[in-house]
1. With FRET efficiency 1/(1 + (r/R0)^6) of positions 79 and 159 (r between Cβ atoms, R0 = 30 Å, to 0.05) coming out at 0.95, pick the structure among P, Q it was computed from.
2. Matching task: 3.2 is the computed value of distance in nm of label points 7 Å out along Cα→Cβ at positions 87 and 391. Pick the structure from P, Q.
3. Between P, Q, which one scores greatest on relative contact order in percent (Cα under 8 Å, 6 or more apart)?
4. Computing Cα extents along the principal axes in Å, for residues 63-142 alone gives 45, 32, 22 for which of P, Q?
5. Using Cα Rg over 2.2 N^0.38 Å, for residues 183-326 alone for the comparison, can you identify which of P, Q gives the largest number?
6. If helix-only ellipticity at 222 nm (-39500 (n - 2.57) for each DSSP H run of 4 or more, over all residues; to 500) is computed to be -22500, which of P, Q is the source?
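Values in this text are rule-based calculations from the coordinates and carry no lab data. Keep in mind the model is a prediction, meaning the values are calculated, not measured. Cβ atoms are built from the backbone, for glycine too; each structure is taken alone.
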Structure P
Amino acid sequence: MLQKIATNTLSQVFSKFGTALVSIFLIGILTKYLPLEMYGVYNKVYIYLWMFAFLADLGLYTIAIREITENKSETRKIVGNILSLRVLLGIGIFFLSLFIALFIPGYDSYLVLWGIAIISIFTIVSLINSSILSLMQAYMKIEFSFVSVILGKILNILLVSIIVFLLFPWELGGDFESPLLYIFGAGLLWITLTTIMNYWYASKSIVSIKFVIDREYMKNIFRISLPYGLALFLGVVYFKVDVILLSILEPEKLADVSIALYSLPMKIVEVLMVLGWFYLNSILPSLIESFKKKDTKKIQKLIDISFKILISVGVGVFVFGTLLREHVIRIIANTEYLSSTQHLYSSGDVFWIVLAVLLFHFVSLVFIYILIAVRQQWKLLKINLIVTVFNIIWNMIIIPYYSFLGAGVVTVLSQILLVMLWYIVTRPIFQIHLDFKFLVWVVFLAVWFFIIGKYLLENYQLGLIADVLVYGWFLAALYAGILFFFLKREFSHR
């Protein structure tokens with residue numbers, strides 16, 4: 001079982017690593033091609049639809065994994081009904097997102113509304129793809145997603161490159177509205193290709209996938225997933241509502257610049273965040289079975305190692321990201337994102353703040369998956385509601401004074417509050433052992449690597465990219481290697 005978890009996790013890590021490289025390359029093209037305001041519009045549209053996508057998803061990805069794992073004889077029925085339910089929700093979100101946008105300042109323009117329409121269709125296709133991936137995850141055959149995602153992303157890069165270098169090159173000038181809409185369309189094409197490939201693989205290797213409409217089952221699965229889905233939606237709201245509030249609380253032109261400067265480091269952090277979800281999705285089937293069998297020893301081992309792995313990764317990403325943040329921004333984007341000529345703050349100023357979100361985000365995921373495994377996902381709703389209200393109130397207070405820098409601080413504080421509440425709620429279900437000695441040791445190790453890296457970068461500069469590739473990767477690999485051997489030794493003695 002542990003070998004399957006490892007294979008499953010590694011395939012997703014490699015998939016995400018490849019996707020991250022392509023995504024970062026895409027960010028590089030867009031930030032160098034689009035003016036700051038237009039890159040702000042690009043992110044504004046995607047972030048707006050991302051929140052609606054979570055509302056349409058209703059947490060059905062994770063619920064589907066649990067349902068299929070527990071009832072594999074009814075796989076076709078489960079997948080078919082969830083697929084139908086997701087498409088119906090996606091169509092509803094299409095119209096709801098357009099209607100609401102008409103009443104939000106900065107979202108009611110021709111360009112933004114067309115962008116929302118295109119990305120709404122993108123969302124519907126993504127929901128279909130996610131349903132297929134949940135089937136593959138439940139059967140621990142997720143490795144093919146590496147191929148489908150990478151090929152889809154490569155198609156996206158090719159299409160965007162054709163748009164920005166051949167059809168609408170920078171030298172021709174223009175208002176950039178038409179190329180931006182074509183760029184949205186390129187995103188729709190890549191997710192469509194990825195979905196078709198995953199459908200072919202899952203139908204061939206697991207079970208034939210067809211739309212099924214069993215009203216009673218759909219009502220039941222909707223009722224089960226609604227609390228968890230609303231909780232996920234609120235989780236996205238507290239994490240992304242600051243972008244909408246920037247649009248409302250700042251003048252439109254300044255708001256789009258703020259969104260661009262804020263979105264660049266957040267995009268990088270979001271790519272890294274998914275690693276935690278992939279790891280925990282990989283152990284979810286084992287966690288569910290262990291709770292079902294009341295195998296306390298195995299549950300404790302899974303949770304302990306998950307905490308230590310995710311904390312180690314979070315601390316490492318924070319330290320190395322802080323060390324190399326300006327290098328990364330200069331490589332991906334351009335000096336506009338590090339200068340204060342268009343705004344009081346820069347992307348570099350907020351980067352290390354949003355990196356801190358990862359420290360607490362990874363830990364919070366363990367608590368969430370414990371609740372899912374024991375079918376108490378309804379508790380997520382109350383906690384996320386509290387954190388969302390906290391986030392909105394403080395963003396409204398701080399953004400007018402500190403713009404997106406304040407929004408970043410509020411996001412970190414919200415994540416800290418979330419972890420504290422999760423710990424309180426999960427204690428009656430399962431006693432979690434927090435190893436403070438291990439935490440201190442990891443922080444101490446990471447600080448030493450930061451000091452070494454800082455010394456090398458200040459005294460032995462190799463060049464922008466060489467510094468990242470040589471010093472960054474070498475120190476990160478050394479840090480990971482030390483932790484790997486430490487954790488392997490510790491858990492091999494249990």
Structure Q
Amino acid sequence: MNNFSPKVNLLDLITTVDWIIFVSVLALTGISVLWGARLKKSNTDKDTKDLENLNYLDLLLMGRQLTLPLFVATLVATWYGGIFGVTEIAFNQGVFNFVTQGAFWYVAYIIFAFFIIDRIKGYQAVTLPDLIGKMFGPKSAKLSAVFNFFNVLPIAYAISLGIFSQMIFGGELWLNTAIGVTFVVLYSMWGGFRAVVFSDLVQFFVMCFAVFFILALSIYTFGGIDFLKSNLPESYFSLTGTVGIGTTFVWGFIALSTLVDPNFYQRCFAATSSETAKKGILISTFIWFCFDICTTFGAMYAKAVIPEAESGQAYLIYAVQLLPSGLRGFMLAGILATILSTIDSYLFLAGTTLAYDLAPKRFKNSSFVHHLGIILVGVIAVIMSQVFGGNIKSVWKTLGSLSAACLLFPVLFGYIFPKRISDKQFVTVCLMGVITTSYWRNASHTGFWANIDELYIGVATTASILFVFFLRTKKS
């Protein structure tokens with residue numbers, strides 16, 4: 001244990017074997033992108049005859065031919081680009097990370113599978129704003145597209161990519177972020193959603209095996225739970241950590257934002273059937289459970305072994321010293337794969353939001369406009385990563401709170417009570433949610449109110465206004 005250092009130079013530890021394995025995984029990812037681009041073709045689908053350009057449907061949704069294995073691989077891989085964020089929380093708070101970044105989300109996934117899937121299949125939508133437009137109206141579609149765009153800006157994953165690159169090559173964080181995002185932008189434009197899915201397939205296997213190796217070797221080297229209990233504070237095994245139940249449940253509401261998460265909807269829209277989507281989500285939830293066990297306890301081992309390490313980088317610093325040559329290169333490729341598999345999906349989807357949902361109608365089915373959208377999103381993500389100062393948790397908290405507070409209840413209300421609120425009422429509810437959430441976040445509070453998170457204020461606002469509209473509609 002004394003051989004582990006809280007600070008290391010990664011280049012001094014990476015051997016030739018590690019580089020060979022690392023580059024091989026990158027090359028395999030590149031080949032999968034080219035393969036996906038080669039398979040890109042027009043698909044004739046009788047259920048999509050209303051679309052003006054079937055090639056564009058193939059670009060956005062793979063022609064609605066996403067099979068169960070590909071569905072699981074791309075959904076799982078897309079969800080963990082912020083690995084430095086979750087391992088930082090686990091390094092600082094222990095099991096609290098599994099509750100807030102794992103258990104709460106499993107509930108949301110299961111709700112999505114059993115409650116949402118069957119309700120959206122009849123709309124034949126292409127994007128989440130498209131679905132909301134068909135449920136409520138065109139103004140709702142445009143407003144939700146704006147929320148959608150900010151929700152899928154890959155800021156946290158651009159930061160993760162920058163941190164990873166900086167730890168290997170050194171230099172400024174913003175420069176590493178910019179170079180990494182540029183690379184992802186280029187391959188995200190090549191082959192459309194199909195290329196993203198095929199690259200996710202490779203990255204899925206690498207990332208899962210990488211975090212498993214880290215936990216397995218940690219247990220083999222240091223022992224099991226007794227080692228952690230003897231080297232970590234008692235709070236590391238508390239479900240609420242050191243923050244209390246109120247802050248813990250804020251993450252529960254943020255997890256419910258999965259029910260309005262565009263990545264989930266995109267993959268469900270692309271699936272061959274609603275049954276495929278439902279099975280895929282349930283299988284993915286089990287894999288996420290295993291993955292969260294590995295990252296949470298892996299980061300807790302890092303805290304027990306090198307408690308002085310910088311929390312955002314501790315998991316990687318610990319892993320490169322733990323693993324032997326060869327596995328070290330595979331682990332580095334796995335962490336990179338975890339980041340890439342998320343940032344490419346978010347870049348692509350944010351570009352889709354600009355090109356399909358927000359662009360003027362005459363540009364709606366243009367692949368060129370979609371590519372421009374991806375480039376613009378990449379630039380914004382790099383700039384915003386500096387605005388947030390490289391703080392991944394702050395990005396999740398800010399954007400997740402707005403998404404959950406403003407869209408969650410109105411969309412769920414639309415599922416439960418179809419056609420009971422109008423287009424204008426949906427817009428009113430969402431705008432009031434974002435106004436009150438933003439106000440509460442930036443205003444100063446004292447006493448009891450100082451402990452009330454802005455997300456609770458936003459949720460209470462949207463729920464109250466919806467209730468008023470519901471009563472008025474029912475009475476009329």
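1. The correct label is Q.
2. This value belongs to structure P.
3. When relative contact order in percent (Cα under 8 Å, 6 or more apart) is computed for each of P, Q, structure Q gives the biggest number.
4. Working through the options, I get structure Q.
5. Looking at the calculated values, the largest one is P.
6. Considering all the candidates, the number was obtained from Q.
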